[in-house]
Structure P
């Protein structure tokens, strides 16, 4: 699977989690524990996508970790 597909899937997953979380939160089906779980579930794909994009950008610039 190419990196572009992984990034696209992570971005779509993030938006689905945001919409689902907001729907459940406003409908009153989430308590504090599940709201925290949804927050982490929304942050995880977003942070992963950001890290992959950052590493790809660094690789294309020729930056080396020392």
Structure Q
């Protein structure tokens, strides 16, 4: 019975840590960062600028 408790605890902890790391990887943040932290204004601005730059570059490439 003791090994079953250990197994269940290990699975739960593994799932929680995997979820934490997975959320951070999905948001392209460091793995150990707080996944509940809001993006800063500079991060939002950088994302918008990168997206706009990619769109403009793609439009320029298609017009050639």
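The numbers here are math on the coordinates, done by the rules we state, and not lab data. Since this is a predicted model, take the numbers as computed values, not measurements. Cβ atoms are built from the backbone, for glycine too; each structure is taken alone.
Odds and ends about this structure:
- Source structure of the calculated read-out (helix-only ellipticity at 222 nm (-39500 (n - 2.57) for each DSSP H run of 4 or more, over all residues; to 500), -30000) within P, Q: P.
- Distance in nm of label points 7 Å out along Cα→Cβ at positions 13 and 37 from the coordinates reads 1.7; which among P, Q: P
- When distance in nm of label points 7 Å out along Cα→Cβ at positions 5 and 53 is calculated for each of P, Q, the greatest value falls to Q.
- Each of P, Q could give P(r) over Cα pairs in 10 Å bins from 0, in percent, but the derived value 18, 26, 22, 17, 9, 5, 2, 0 comes from Q.
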